[in-house]
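*Asks:* Multiple structures are listed underneath, in structure tokens.
Readers should treat all values here as calculations from the given coordinates under stated rules, not as data from a laboratory. Not measured: the values here are computed from a predicted model. Cβ atoms are built from the backbone, for glycine too; each structure is taken alone.
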Structure I
Amino acid sequence: MNELPNGITKIEEMHFIEDTALFFERMGMPRMAGRILGVLLIADPPAQSITEIGEKLNASKSSVSIMARLLVENGLIERVASPVPRRDYYRFKEGGWILYMRQWLALMRELHKIAERGLALLEEKPEEMKERLLEAHDLFSLLEERMPELLEFLEKERKERTGISKLS
């Protein structure tokens, strides 16, 4: 059944990778980016070369390279020093989830500003017309108010548990 040293089968591993890919595809990322992320989340050793990732996914080096750059831009993975010259290695970035959520929150701030502009356009209109934008405004206001505190709390908890310093 192709069991790995930790007792997990290759099929279970590939299901995890594909589930990660499908989730990130629903979030608007290319499926291949999600696959790469899935590989790096369970990789042993944590740093993997473009070649290793490509072999694991049966994907071209160029596809892996392009999608790895996208994941780096999103703060989820990082490029690391290579033991082999002229090879790119990547790993999941420590604190990547928190950084990803901060970037998402920044996008929500922009959407909040757009909702406020829309409300200004409808200032003299009946309340029923404003309701769609008021819902967005209220949601984004709450996220802006509470999400940073939650992320700080998580960072503090992780630091106390693992000794890892601030992740941003």
Structure II
Amino acid sequence: MRSYDAVDLDLLAALADDPRATIVALAERLRLARNTVHARLRQLEEAGAFLDFDRRINPHFLGHPLTAFLEVEVHQRELGQIVDSLRRIPEVVQAHGRSGRADLLVVVVCRDTDHLLRIDAAILAIDGVERTETSLSMGELIPYRVRPLMERITEQARRSE
């Protein structure tokens, strides 16, 4: 993992404020040379600091207003094949390996509950999947965010200088 410094954190905060900011705008805002901003952005990207752009696309806009969470129990030795099969289901937008009773937490988006039933059936049909338990999201109360974490890290870094 690449280490970061106050310039990196300031650059990430500026991008969080304005994700479409140009290198010139970022350089002006942060009072840095354009080449510095460009190099830092490249280093941050290579280090994996940025998530894919499609995280910013709202599935509701695409006609999939419902989000469901499927806890999936699997045969562990078939996990790789199961994950590959899940990847081929377009409505699966995220999957996490878990500790505990359920082996996977799979996040799906769907048009309606009938669509969800078909997605669940497709997941259950994957070899090695034992069972699923499904719950519907009633609404996103805290959207995906890292800004408060960045602010805390920045504050701690400045206090230790």
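*Asks:* Can you spot which of I, II the value -1.16, -1.22, -1.28, -1.32 was calculated from, given it is log10 I(q)/I(0) by the Debye sum over Cα atoms at q = 0.24, 0.25, 0.26, 0.27 Å⁻¹, for residues 92-147 alone?
*Replies:* Working: I: -0.88, -0.92, -0.96, -1.00; II: -1.16, -1.22, -1.28, -1.32.
Considering all the candidates, the number was obtained from II.
*Asks:* Out of I, II, choose the structure whose coordinates give relative contact order in percent (Cα under 8 Å, 6 or more apart) equal to 14 when calculated. Please report the intermediate quantities before stating the final value.
*Replies:* On the way: I: 14; II: 25.
Corresponding structure: I.
*Asks:* Comparing distance in nm of label points 7 Å out along Cα→Cβ at positions 108 and 132 across I, II, which is largest?
*Replies:* On the way: I: 2.2; II: 0.2.
The maximum falls on structure I.
*Asks:* With distance in nm of label points 7 Å out along Cα→Cβ at positions 28 and 100 coming out at 1.5, pick the structure among I, II it was computed from. The partial results should precede the final answer.
*Replies:* Details: I: 1.5; II: 4.8.
It must be structure I, since only it matches.
*Asks:* Follow-up. Suppose helix-only ellipticity at 222 nm (-39500 (n - 2.57) for each DSSP H run of 4 or more, over all residues; to 500) works out to -22500; of I, II, which structure was it derived from? Could you put the intermediate results ahead of the total?
*Replies:* Working: I: -22500; II: -12500.
Among I, II, the structure yielding -22500 for helix-only ellipticity at 222 nm (-39500 (n - 2.57) for each DSSP H run of 4 or more, over all residues; to 500) is I.
*Asks:* Suppose mean count of other Cβ atoms within 10 Å over residues 44-51 works out to 15.6; of I, II, which structure was it derived from?
*Replies:* Numbers: I: 15.6; II: 12.4.
The correct label is I.
*Asks:* To test your reading of the models, identify which of I, II gives 3.4 for distance in nm of label points 7 Å out along Cα→Cβ at positions 76 and 140 when calculated. Write down the numbers at each step before the final one.
*Replies:* Details: I: 2.4; II: 3.4.
Clearly, the read-out refers to II.
*Asks:* Computing FRET efficiency 1/(1 + (r/R0)^6) of positions 84 and 116 (r between Cβ atoms, R0 = 35 Å, to 0.05) for each of I, II, which one ends up highest?
*Replies:* Values: I: 0.10; II: 0.95.
Once FRET efficiency 1/(1 + (r/R0)^6) of positions 84 and 116 (r between Cβ atoms, R0 = 35 Å, to 0.05) is tallied for I, II, the winner is II.
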